[in-house]
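S.K.: What follows is a set of structures to go through.
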Structure 1
Amino acid sequence: MKNHVYFFDTTLRDGEQSPGATMNLQEKLRLAHQLEVLGVDIIEAGFPASSPGDFESVRRIAEQAGDIQVAGLARCVERDIDLCWEAVKCARNPRIHTFLSTSPLHMKHKLRKDPEEVLKLAVAGVRRCAGYTSNVEFSAEDFSRSERDFLCRIIEAAIDAGATTINLPDTVGYAQPEEFADLVGYVIRNTPNADKATFSVHCHDDLGLGVANTLAALRVGVRQVEVTLNGIGERAGNASLEEVAMALHVRRDFYGLEHTIKTEQLYPSCRLLSMIIGQPIPNNKAIVGANAFAHESGIHQDGMLKNRETYEIMTPQSVGRTESSLIIGKHSGRNAVHNKFESMGYKLDDEQLNQVFEAVKKLADRKKTLLDDDLMALVQEEIYRIPDRLRLRHVSIQSSDAGGVPPTAAVIMDVDGMERSGAGFGVGPVDALFNVIADMVGREPELEQYAINAITGGTDALGEVTVRLKENGHSAVGRGTHPDIFVASAKAYVDALNHLGKREEEGRRLHCQYDDK
């Protein structure tokens, strides 16, 4: 196993800290399931002590998980560690991940403690974790700006106290690849009991070097990488799971390392995350972007026609961008639809299959051919979303470039199971829609973001709209998909309102439970 690289995915923890990337419980459960399908070794499900919602989501992910390791994050604080264990203990393979700052800058200004006090805190924290489980990870926060000798001392002490994984994070994306590899290698070589732990790195992308630093660390003995789908995370994000995985896959000759990532699930996983958080994958994103396998230059096109390897070092199929041989359309049967979604990693029960089958039929009446991205958007909207207090039924828009009558919207929707209708004006058709819906439900949220993305090509493309609303200190993202962009806009707005309501309810419901713990 010396050549095996463990993939520690922190999309649900560090990734969710990315602005606008919050997820509800059902979305987290769906993404956690997909991460198992993808083949990651460890899921960092969240930071249980940070909020009642985070505690509950970590606990539910731990309950649903199979053999995959489920980690929770905790500061080196007794209450954090205790809450973390309560959240992850029902997993088959639970892990507690505790951390403490080790750089002079952090110790002086953040912790306001001297190195000896920090060393004692680290040992006490790791020992408390080890009292719960033998699977303990310790992170030396701001590792890349820490002093070498102190790092060796605190890591040796953490391993003696029970840590089995040592994480060396470039917390602020400061290090350069050669410099980072030198520091990591020094610590591994000069920590007396280093052979008793697996060494890990967690690299941020502030200077665009997250993946480069991660790969450099693997060359000097690191065997766990902490990554996120699409590289999301704090500030500029983290090292991208898909980029690290494919670098090791394509350049196996150079690295000589193996992993369990099913590369054919990379694009489906990244696309699922994109739909959940409402942030489109940039076209030029490595591995999974729309242009990653596109060729416009005549010279490149000529080379591709003669031999694909002239300008492609990997195939679209190797990352899951396959063209389906089983076309789903209006004449497809229930079994074909079931098999198609199963091949895409979706396990649907009979009720869910019936629901999605009807949605497929309705969409197929509007589109001649349903592509994989259409189907992924459909199942995400129909199945993996919060129960709707508000449900859109019909939308009508009237708009013209002629003066006189402003754009008009009419809406019929269910509010708590009761049908309501309304109509009104706006400066544009979308503004009119949003004004009518807000008036019907008696809310006045602030619109923070409105974005449109065509999921597939063609004039009949399925449009995807993302809306971010803010009200009463809460922020929520809503998504809607439909061939009619105005219908998609209305669905996204209603979805965001449902998220706002759900978030408020969860906060009230979990507050007492959290305080008791």
Structure 2
Amino acid sequence: MQQAQFSSTDTEIASVRGGTYADWLQRQYNLPIGQTGWDWLEQRGYGANDRNQYFFNLALADFMIWNQLFTGADQMRKRMTLALSEFFVASLQSAEFDWRSQAYAAWWDLLARNAFGNFRQLLQDVTLNPAMGYYLNTKGNQKEDTNTGRVPDENYAREVMQLFSIGLYQLNADGTEKTDANGQKIDVYTQSDVTNLARVFTGYDFDESVGRFSPRKADDSGFESYTLLNKEFARRNMAYNANRHSNLAATFLGVTIPANTAGPTALNTAMDTLFNHPNTAPFFCKQMIQRLVTSNPSPAYVGRVAAAFANNGQGVRGDLKAVWSAILLDPEARSLSAPTTAGFGKLREPIVRFVQWGRTFGFNSASGGWKMFETSSASEKLGQSPLRSPSVFNFFRPGFVPPGTALAATKATAPEFQLVNESTVGGYLNYMQIVMQVGIFVASPPGAPNPFTGPYVQDITASFTQELAIATDAAALVARINLVLCAGRLSPATVTLMVNALNATPLTASSSNDQKLNRVRGAVLMALGCAEYLIQK
């Protein structure tokens, strides 16, 4: 459950035990997509174009993504969507355009919509998405101009190869790097490939056919002096303008698109080339294994998953359901001995810990507003916030090896450890303690017109309902937390330590609810700070 989604409550565990793993996976694939991020913004009134200037606001996207992660039955889809958002990176951190929150809601919805679809469609949708277009400069990218010296922007051409499809070096089918006669890695593309491919990504911009409008001031006293695009552009593919598209031939990765090829045709050829490249399956699949199961999958594991990408058993390449099933059902993921195997497992990234905690213990927004701002602060919050990567290289690199550690001695990768330092360790524990103790106070109670002004009310809290019912029994409480939060991975010594710590403050049936809550919170916090929890086995 903790590899395939976020939480593992009693009900969710029972749903897996009621059949085979494959049966459970099929049920998840068949679940309808829950409410979209776009529709949630509309439902909350954030799509209004005549008040409060929602079209310039970025925090609404934070509210949207927290709602997506903490709610809805389709949490396997959302877990995979989060993993995809850390592979195809577009970040709110640099979004400076109209309707930016709507654009990132549409970006999240795009990833969610394709999470159980095909990688080829996903790659093309990513390429034409307005948020990605703005982030990596495809928006407004124009053909060469010999009079001014202008050349097509190469940003997306480089990153779509380096990060979104084939990587830097030639790979074997099992994800290991090929080497030349001198034992050196072999580049998979050259600067010429980047320059030529950049021509394909010219001629695209936000879709202005949706029309423009003049926003009314919040006090309805008049109209602003500027005009904005209708928000619909934010969920449409970027529009193509043939007059801005390069007509030069484009030769890259052994393929040539002839001169004067229409832009959409050239784009399809480029997408097909990247999709069918022999690097794409192992490059993508290894990183998805890292996100879900283990930081150091064996080449054989990568090879088996890459083979499922190449052929889902019915001759279809790029079937993501086949990829997820191959990752989660592989012998290395399901082996009973895997948790005791040296090097197996992964550090849970802060977002995943937080969402798992919330889904496990009834974290909920009473108003439905989920007005939680970003949690990027390393010293005061999680040190990570969804859709807010500091760069296109994600929060952490797939090949990161923590320097000066035992992992470095064996050259073992541990991507999520790139987020770990003295500040993030303390910040995470302090933030979790505060959120458990007092919840999240938010501005503007339901019905108030502005989401950023007071009064402030306690709105988002965890209920701990089942834990409170057994709070007086420290051993039972720790056993439950060990199961639902830690998948039973706490050692006997750790369990004893926790039980003894809780029993140092005696409770009885007549103890107050606050006293019981404090015991529950203390037990959960100890688990959240324990290495046996932090490393997902």
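S.K.: Work out the source of 6.7 here, i.e. which of 1, 2 gives that when distance in nm of label points 7 Å out along Cα→Cβ at positions 130 and 330 is computed. Display every interim value, and only then the final one.
M.R.: Numbers: 1: 6.7; 2: 3.8.
Attributed to the structure labelled 1.
S.K.: Next question. If you work out FRET efficiency 1/(1 + (r/R0)^6) of positions 58 and 370 (r between Cβ atoms, R0 = 35 Å, to 0.05) for 1, 2, which one comes out largest?
M.R.: 2
S.K.: Now, a different point. Matching task: 23.5 is the computed value of mean count of other Cβ atoms within 10 Å over residues 138-145. Pick the structure from 1, 2. Can you show the working numbers first?
M.R.: Details: 1: 23.5; 2: 18.4.
Source structure: 1.
S.K.: Right, another one. Compute relative contact order in percent (Cα under 8 Å, 6 or more apart) for each of 1, 2 and report the one that scores greatest. Mind dumping the intermediate values first?
M.R.: Details: 1: 11; 2: 15.
Biggest value here belongs to 2.
S.K.: As an exercise: FRET efficiency 1/(1 + (r/R0)^6) of positions 42 and 354 (r between Cβ atoms, R0 = 30 Å, to 0.05), calculated from one structure in 1, 2, equals 0.70. Which structure is it?
M.R.: On the way: 1: 0.25; 2: 0.70.
Comparing all candidates, it corresponds to 2.
S.K.: Thinking only about distance in nm of label points 7 Å out along Cα→Cβ at positions 26 and 362, which of 1, 2 has the largest value? Don't skip to the end; give the middle numbers.
M.R.: Numbers: 1: 1.4; 2: 3.5.
Of structures 1, 2, the maximum of distance in nm of label points 7 Å out along Cα→Cβ at positions 26 and 362 occurs in 2.
Only the coordinates and a few stated rules stand behind these numbers; no lab work does. These numbers were taken from a predicted model, which means no experiment stands behind them. Cβ atoms are built from the backbone, for glycine too; each structure is taken alone.
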